[in-house]
Each structure stands twice: as C-alpha cells, then as structure tokens.
1. For which of P, Q, R does Cα extents along the principal axes in Å, calculated from the coordinates, equal 41, 39, 27?
2. Which structure, out of P, Q, R, was semi-axes √(5λ) of the Cα gyration tensor in Å, for residues 52-115 alone calculated from, if the result is 35, 19, 6?
3. Suppose distance in nm of label points 7 Å out along Cα→Cβ at positions 68 and 100 works out to 2.8; of P, Q, R, which structure was it derived from?
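Each value in this text was obtained by applying a stated rule to the coordinates, not by laboratory testing. Not measured: the values here are computed from a predicted model. Cβ atoms are built from the backbone, for glycine too; each structure is taken alone.
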Structure P
C-alpha cells in the first residue's frame with residue numbers, strides 16, 4: 001500500500017462520493033443563497049451573518065478539496081474477491097472478548113471510513129493491526145487504557 005493511497009471499501013467510496021456530490025451540488029447553492037441574503041443586510045464589516053456564512057463556505061470548500069484528493073487516490077477493496085481464511089481489509093470479523101465473554105463484530109476498513117459507532121474499525125487502529133493476517137481461532141491482545149484486552153477470532157466473513 002502506497003503512503004498516499006486511500007483504502008476504501010465499495011460502500012466507503014459510495015459514501016464519500018455522495019458527500020462530495022452533496023457539497024458541490026446542494027450545499028454550495030444553499031451557502032451562496034445564504035451569503036447573498038447576508039449581503040442584503042448591509043454593512044459587511046459588522047455583519048455577523050455574512051462572516052459566519054463566509055467561514056462556513058471556507059470549511060466547505062476545504063472539505064471538497066480533501067474529498068476530491070481522496071477519491072483520486074482511492075483504492076477500492078472488493079470484499080467478495082477476498083480470501084476468507086485470513087483477516088484483511090474489507091472483511092468482517094466476529095470476536096469473542098475473552099474476559100467478558102462478549103461477541104463483537106467489526107468490519108475492517110480504511111482510515112477514512114472508520115466509525116466505531118457503526119462497528120467499522122481502521123486497519124491502522126491497534127485492534128485492526130493485530131487482526132490483519134490472522135486466522136480463525138487466533139488470540140489477539142490489544143493494549144487499552146484499562147489494560148490488555150484479549151480477543152479470540154471466531155469468524156471471518158465478507159459483507
């Protein structure tokens with residue numbers, strides 16, 4: 001993997017493309033209308049609505065540039081074509097927390113689409129790094145603020 005490469009799943013690519021399209025074709029128009037309205041209020045020096053809208057525009061244009069750059073450098077991982085015998089990016093794992101006897105399911109994804117609330121962890125996270133290349137039955141240990149957490153890899157699947 002190249003240092004500049006952005007690793008994405010098919011779903012992650014679609015989400016970033018949808019965000020970019022929304023920013024370019026919907027939010028830009030909304031923000032332009034907001035700026036136009038703020039200008040109509042008069043004196044721009046003390047016009048907080050105008051300054052707020054211009055600030056939002058700056059953040060939005062920066063996000064558009066970042067997304068454009070990411071999508072140009074994207075490498076899409078097709079989970080259906082992956083070997084299910086070892087953990088790799090794009091696959092889903094089912095783990096057993098050995099101490100608490102809890103099953104946890106995570107999808108291993110690129111950094112840009114990681115979202116713990118959706119059970120998507122980056123391959124660069126401590127747990128992601130430990131899981132890559134492991135086979136079912138492997139025990140992995142991860143250092144966490146509360147101490148070492150041990151997981152048993154129960155299943156690897158494509159989703």
Structure Q
C-alpha cells in the first residue's frame with residue numbers, strides 16, 4: 001500500500017514535535033492525542049473500506065470530544081472523509097473502522113473486545129494497560145511526550161495491518177498474546 005509522502009511527513013512532524021518540550025497544558029495533550037488518532041487512521045491497513053465515509057467511533061463521552069470534532073470530514077484512507085460517531089456500550093459497532101475507548105469506559109472493555117473479535121475495527125485507547133488486554137494501540141504520556149504501544153498480535157487477529165513507518169515510531173510493539 002503506497003502512502004502519500006505528505007501523510008508520512010505529517011506523522012514524522014507529529015512524532016518529532018512530541019520529542020521536544022511539550023507544554024503541560026491538558027488542552028495541548030488532548031489535541032496531540034486527537035492528532036495521533038488521525039494519523040493512526042492514515043497508517044493502518046484494512047482488508048476493505050466502505051465506499052462513502054470512514055467511521056471513527058468514540059465510546060461514550062470523553063475528554064477528547066472537542067478535539068475529535070475537528071477531525072470530522074478530514075480525509076483519510078482512499079480519500080474517505082472521517083465521520084465521527086458516538087457509541088454507547090451495547091450499541092452495534094457495525095460500520096466502525098476505528099473505535100476509541102478512554103479510561104472512563106474501562107468497564108466496557110471486555111464486552112467490546114468480545115463483540116469485536118476478529119472484526120477489522122482498529123481499537124485505540126489512552127488508558128493504561130489496555131494494550132495488554134487486546135486493544136491495538138495504547139497512547140500514554142511519558143514525561144512530556146505522548147508515546148504509543150502497538151499490540152500487533154491483536155491487530156493481526158482482526159486482519160488489520162500497520163505501515164512499517166508507524167511501527168518504527170511506536171514505543172513498544174507486542175507481536176504475541
């Protein structure tokens with residue numbers, strides 16, 4: 001899969017910007033996490049994509065909601081516009097390409113992962129320890145930076161892949177259960 005050079009540059013600039021001194025502002029951290037979500041959608045690989053919209057589903061109300069709203073309509077895979085959809089625990093996740101789960105929704109994790117077993121939905125969180133439980137990408141703060149871990153085993157079980165460029169930027173890549 002060829003990735004546009006400008007998208008690679010966006011990811012590299014995003015990564016490098018986290019290497020320097022990032023302000024302690026919670027708003028900046030939230031904006032950075034939303035930018036990471038966007039880039040994860042750019043650099044993940046699905047077996048097939050919809051014809052109309054790329055659906056980024058968000059479980060419940062999160063601290064990133066204001067920043068995620070800025071992603072509405074931005075273009076990702078195959079030029080598809082992002083459609084942000086709020087879901088609740090127990091809702092159907094059919095049509096979601098990405099599911100973002102935050103710390104406040106930790107209790108719903110087990111049932112969600114069971115519901116998504118072997119389904120090509122990229123699961124992303126910023127809650128500690130979720131990658132060990134089967135979430136595919138876990139963002140976390142490390143000092144003044146935002147870093148991310150990848151559970152490649154979980155992604156492969158769901159028939160998803162990641163650009164090698166994304167994997168090189170990951171803080172940790174787990175390739176076994």
Structure R
C-alpha cells in the first residue's frame with residue numbers, strides 16, 4: 001500500500017540521516033475505505049492524489065507548530081504492506097481522519113518511492129497559511145481562505161536520490 005507521511009524539511013533530514021521514518025507509531029495518509037467513500041471515485045490516481053493532499057495538510061500543521069523552520073510542506077510516499085497501515089474504522093467519515101492510517105513501527109527509507117515538497121514560489125502562501133491555521137480551525141473564514149491559498153500550490157515530485165539536494 002502506498003502511504004503518504006507528512007514531514008517538514010528538518011524531519012526529512014532526520015529520516016535521511018537515520019535511514020528511517022520514525023520512530024513509530026507514524027501517522028500517514030492512504031486510500032482508505034473512508035477516503036474512497038468521501039471522494040466518491042474509483043480512479044486510484046485521483047484517490048492517491050487526495051491522500052497526498054491530506055498528508056500535505058498534516059505537514060502544514062507541523063509547520064504551524066514549529067514557526068522557526070523552513071516553510072515547506074514535505075510528504076514522503078512510501079510503500080508498506082497493507083497490514084501495516086491501519087485505519088480507525090470508528091472514525092468513519094470524520095473529516096479530520098479521512099485517509100488517516102497508523103503505522104506501528106518505523107519505516108525504512110528504502111521503502112520510499114518519492115518525496116513531494118513545496119516549490120519556492122509557495123513560501124509566502126505556506127507561511128501565511130501556517131500562521132492562520134489556528135484561526136481557520138476556529139471558524140474564521142478569512143483565515144480559512146488563507147489556508148486554502150497554500151493548498152492551491154501543488155507539491156513538486158522528487159526522486160528519493162534527490163533528498164540530499166532538498167535538505168542541503
């Protein structure tokens with residue numbers, strides 16, 4: 001199963017240094033039954049894109065909690081056995097949990113298929129979105145608009161061999 005692990009650039013640097021995403025448990029995003037039902041699509045590429053976007057939103061939350069780090073959303077796509085990515089069936093269509101899975105143990109970086117990172121052009125919008133996230137969570141429509149501005153930026157795709165250049 002392809003899962004999308006939300007990180008930050010320092011988190012990516014640590015994973016590269018240690019050779020693993022972890023320690024577990026890890027929160028990641030994948031094509032779960034809840035995500036399929038919410039997205040109402042059978043197109044696996046569309047569903048994986050939706051899971052990637054859920055992970056990008058989780059990466060933004062990590063940025064909001066660490067205002068002193070580079071304002072780039074980072075998502076690592078890894079392949080794990082299906083049994084290792086467990087969704088909580090009790091959360092069903094809970095909007096906060098759509099596509100969310102837990103992985104009990106650390107995941108080797110050798111399982112990484114790709115890395116997705118914001119382009120330089122997204123910096124201002126991601127910075128503003130991270131600052132506005134708390135207000136957006138409390139119903140501020142202007143703040144939600146600001147957060148949506150970051151979501152308008154597509155994450156760029158990088159091969160895992162490019163990680164050293166991303167964290168340099």
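1. Matching structure: R.
2. It must be structure P, since only it matches.
3. R
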